[in-house]
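Colleague: Each in structure tokens, the structures are laid out below.
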Structure I
Amino acid sequence: MSLKSENEISTLPAIPEGKKPEISTHFLKIFLSVLSFLYAFLVTASFGLDYIDFGDGNYLYISSRLADGLVLYRDIMAPQPPCHLYLGSLLIRLGRIIGNPLYTVRSFSLILHLATVYVVSSLAWKIFHREFERFAAPILYLLIPIGFWWSQGYQSEGLLIFFLLVSFYFYIDFNPRSMIIASVFGVLAVFTNMTAAPYALFSALYLAIRQTRRSLYYIVPLAVLGLLGIGLMEIVTDGSYLNNVFFNQVGTFPNPKITGGEGPVQYAFRKIMNEGKDVLAWEGGYVLFGFVGLVFYLLKGKEGGLRREYVGWYSFFSLCSIIYVSKGGTMEYIFTIGEPFVVLFFAHAMAEFWRNVLLSGGIFSRFDWKDTSRIAAFCSFIFLLAATFYIGLFYIRNTLLGYNYELSGDKIKQVKEIIETHSHPGDAILSPPYYAFISGRRVIEEYSENYIWTIKYAHETMVERKPGEGVKKALAIARALEEKKIPIVLLDLAQTGNLPPIKKAIEQNYRPLPVWNGSHILQTLNPQIGFYIPK
């Protein structure tokens with residue numbers, strides 16, 4: 001990954017001259033089709049009402065409200081750029097025609113994930129030019145545990161990863177036409193999730209340094225399309241776009257006055273350590289093999305020239321995506337951005353170990369079972385693989401059974417019945433957004449971004465000492481509670497329930513609704529939810 005002058009490097013064509021696939025492309029298509037069918041059967045069999053994650057529920061709710069006619073960012077807060085949410089709105093509209101918006105969105109998430117698998121397989125051939133990698137990488141990608149869990153919901157990372165990988169696929173051809181295409185998909189990635197911005201900027205900077213003359217083919221479309229997109233969104237949203245996707249994101253970083261003295265650096269380090277442990281707990285074997293494969297790839301020296309250098313740097317930065325957990329509200333799922341490169345180099349590590357360590361270049365021709373050192377190496381290798389897949393498959397099993405979700409489908413049905421008993425379709429209730437979405441209700445004051453609104457309130461009351469949007473929103477909800485306009489409250493006791501105006505209004509005007517073995521408290525995977533109705 002060393003930086004050399006442009007004259008000292010050469011690009012690598014998509015397939016080296018004279019290098020043809022050892023297995024027909026037709027067979028690969030059959031293989032991927034069968035693999036996709038088996039995966040789709042497994043996933044669709046588990047479709048239900050399950051509350052997968054707050055983010056999934058939040059995006060489903062925002063998309064449904066856009067389908068109802070609200071203007072994104074102006075009428076309802078959303079921390080991410082618009083591609084994911086506008087697409088969600090179209091899916092909800094289609095689902096309403098079909099008769100099941102939830103399953104329509106779930107089906108799209110499945111199709112998108114399978115499309116990403118095809119891109120991963122194509123990248124494996126383009127980078128390594130070997131059959132083993134392009135067959136093994138898609139299998140590994142379907143089995144990587146956190147990615148398996150996160151792809152079940154409607155999360156922005158799925159579309160982000162697809163756009164980033166397609167951009168990367170064209171970028172590494174290093175010709176003017178491919179640079180323009182890579183730039184377009186890079187812009188789409190940035191307008192899907194702001195996490196893509198550092199990758200697009202890195203790619204632009206890399207070209208500016210290493211291929212200065214060609215860099216304009218990437219940088220100019222990136223800049224022009226980016227500025228046009230920002231300008232258009234500012235017009236469409238009446239000037240609310242940048243405030244939502246930039247300033248609200250920045251506002252989620254902690255302040256010592258809120259965290260009890262813990263500064264941003266300490267907060268970031270603590271979160272990276274905590275969430276990193278979760279990634280290693282479930283994907284440690286994948287990560288280990290991935291880094292080993294990356295080292296194997298980079299040690300091949302000058303072979304591949306510019307492509308190898310860029311692939312090395314980009315892959316390394318993708319594997320470092322865990323650092324994004326330092327942003328408030330972001331958890332270990334952000335590592336899914338690095339997972340395609342984990343599996344690509346995991347497959348390469350397995351192939352290199354087999355070829356160079358066990359067989360020394362021969363297919364069973366030189367394996368001597370009397371060579372105890374090789375037998376020990378083989379057994380160790382198999383043990384590491386077995387441990388990796390056992391842990392991963394256990395996590396996938398828990399995901400399919402709903403153990404990794406906020407709430408199981410059976411309990412969601414009960415929650416839905418409770419909401420329907422105490423309210424009417426279209427009523428404004430106070431609840432986490434998924435419960436409103438699944439019951440056909442809306443959230444009072446469009447209070448769907450619970451975490452960001454809570455942080456805003458804390459900043460305005462404890463740091464800035466000046467009322468703003470957060471205080472205004474909390475007081476508006478409190479007034480509706482005081483007037484008993486909200487027929488039922490499902491209160492997130494860890495966030496919304498800690499805002500003084502809302503907490504006081506509920507205590508004075510609402511009573512607990514015992515629904516769970518005499519208790520009004522429902523314990524989900526993370527927060528406790530309190531049920532209340534007017535006194």
Structure II
Amino acid sequence: MTDRPGARTIDPDGLVLADVLAGGLRDRPVTVLGFARSGIAAARFLADVGARVTVYDGRPAAEFHAAIASLEGRHVTLRLGPDVDPVTTWQRAVLVVTSPSINPDFPTTELRLRTQLAELVAARAAGDPAAPALVSEPDLFLRLCPAPTIGVTGTKGKTTTASLIAALLAADPLHPVVLGGNIGIPLVERLPELTPGHRAVIELSELQLPTLSRGTTVAVYTNVTIDHLDRHGSLATYRRVKRRLAELVDPGGALVLNAEDPVVGAYAGLGTAPALMYRAERPVPGGVGVVDGWIVGAGVQRLPIAGGGPAAVGPGGRIMPVDELAIPGWHNVSNALAAIGVALLFGVAPDAIRRAAASFTGVEHRLETVAVASEVRYVNDSQGTQPDAVIAALRAFPTPIVLIAGGRDKGVDLSELARVVAERAAAAVLIGESAEAMAAQFGAAGLERVERAGTLEEAVATATAIAREAVARAGEAGTGPAGRICTVLLSPAAASFDMFVDYAARGRAFKAAVRHLIAGEAG
């Protein structure tokens with residue numbers, strides 16, 4: 001670990017995990033900004049390696065009972081609440097570690113903190129020897145991680161793809177796998193256990209990407225459409241942020257790119273790392289695709305760290321039939337192609353890939369089947385906050401479908417979603433702040449039945465009644481096979497913050513409402 005000449009602060013480019021674990025930060029003051037998941041993990045790690053840690057968060061101190069308990073007695077100085085001046089928390093620090101949401105370039109960062117961070121960045125750039133370095137928790141992880149890393153990003157499909165990549169890589173018992181990042185599990189605390197033999201899969205969102213100064217060994221892109229304009233201001237800026245991972249990828253690694261997304265496909269020319277292209281049709285040379293109902297590889301080359309040379313595949317490049325995938329929807333075929341491409345790069349055997357992919361049933365809050373009861377399938381897609389994701393969800397299941405949607409408006413165009421809702425849904429039950437606007441758009445697009453509900457529990461009950469009516473009508477008309485099921489789909493096309501703390505809380509509330517309804521009917 002090195003410091004800049006004449007400086008009393010740390011040069012982050014000199015951080016080495018072995019030095020940190022050996023006491024390189026012992027008794028040195030480090031400030032952590034933000035006391036949520038990422039900040040808690042950073043504070044725990046830094047305290048465990050002996051740093052004198054101060055945590056700042058401007059929210060009221062009464063909100064931090066659980067966060068404080070999660071420190072588990074570690075000696076950490078807490079500076080919490082709106083009365084604390086942020087700059088006083090890092091005046092003696094040698095390093096400042098931020099949660100990804102805290103950034104001097106984000107308008108969503110509180111103004112005072114944003115201004116002071118901008119001044120800190122300027123002082124550091126001007127060579128002020130007292131100005132501590134500023135790094136984010138995910139950037140700190142990538143700087144220190146000794147294992148090959150697989151970064152997964154995109155507007156939608158990140159979590160499913162990252163989780164499936166981890167499952168496929170774990171099929172090789174010689175290389176343990178860790179999974180985290182934007183998926184809700186900060187990885188910085190896992191550093192002490194990692195070795196070059198591990199594989200680290202990290203989901204990276206538009207929140208984390210601008211904070212990175214280091215790339216991953218492999219950069220995986222699902223798609224890039226549009227989201228989070230409140231933070232980035234324009235589509236051009238959002239796309240520039242998303243491109244960051246491709247620009248930073250290790251030249252000895254690879255880009256794994258969706259050839260069917262024009263924005264992502266254009267990343268193939270960035271940097272010096274080779275690109276593995278995937279698409280749901282015949283693959284391009286060196287890529288992954290679909291031929292005659294089979295997922296196939298076409299001359300994929302293993303990474304140098306996996307021995308190099310051609311990746312093993314079956315006859316004709318075959319890996320597995322598409323129909324063996326347990327995750328529903330054609331969009332998940334695309335996600336599976338990306339994950340299988342990564343597994344081939346790392347030399348996982350095709351039979352192991354096939355077994356692992358066939359047994360992967362998805363992740364919580366993303367097309368998660370909660371229950372099937374009385375001819376109704378309940379699906380929790382609470383993570384479906386973008387129109388594209390909801391469209392994919394509507395196309396993942398056979399009709400009839402009753403959609404539960406609504407929440408806090410994200411300011412995106414819903415016109416194409418409204419058209420697909422009118423085409424695919426028997427009805428929509430709408431909740432939250434955006435219910436009225438959605439009702440108007442869905443109705444104008446031709447959806448005949450739109451209901452409103454004051455709570456998610458009420459929405460589940462209303463949607464269930466409509467679903468049973470739809471199944472009964474299909475049976476009476478002879479338009480469907482016996483035992484036909486109607487899907488009640490929670491896919492909100494909106495943020496959760498008007499009614500819930502996050503999408504996960506909304507998804508859990510949906511599942512609880514479904515369980516309560518089924519139990520009540522059974523009793």
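Taken together, the values in this text are just the output of simple stated rules run on the coordinates, not laboratory data. In this text the structure is predicted, and so the values were computed from the model without any measurement. Cβ atoms are built from the backbone, for glycine too; each structure is taken alone.
Colleague: Comparing I, II, where is relative contact order in percent (Cα under 8 Å, 6 or more apart) highest?
Modeller: Result for relative contact order in percent (Cα under 8 Å, 6 or more apart) over I, II: largest is I.
Colleague: Related question: On distance in nm of label points 7 Å out along Cα→Cβ at positions 29 and 277, which of the structures labelled I, II is highest? Show your work: numbers first, answer last.
Modeller: Numbers: I: 5.0; II: 5.5.
Structure II comes out on top.
Colleague: Now, a different point. Could you figure out which one of I, II the value 2.1 for distance in nm of label points 7 Å out along Cα→Cβ at positions 101 and 437 was computed from?
Modeller: II
Colleague: Right, something else. Comparing I, II, where is mean count of other Cβ atoms within 10 Å over residues 45-52 highest?
Modeller: II
Colleague: In addition: Of the structures labelled I, II, which one yields -10000 when helix-only ellipticity at 222 nm (-39500 (n - 2.57) for each DSSP H run of 4 or more, over all residues; to 500) is computed from its coordinates? Could you put the intermediate results ahead of the total?
Modeller: Values: I: -19500; II: -10000.
For helix-only ellipticity at 222 nm (-39500 (n - 2.57) for each DSSP H run of 4 or more, over all residues; to 500), the value -10000 is produced by structure II.
Colleague: If Cα extents along the principal axes in Å is computed to be 83, 59, 44, which of I, II is the source? Let's see the in-between values first.
Modeller: Numbers: I: 81, 53, 51; II: 83, 59, 44.
Here the read-out was taken from II.
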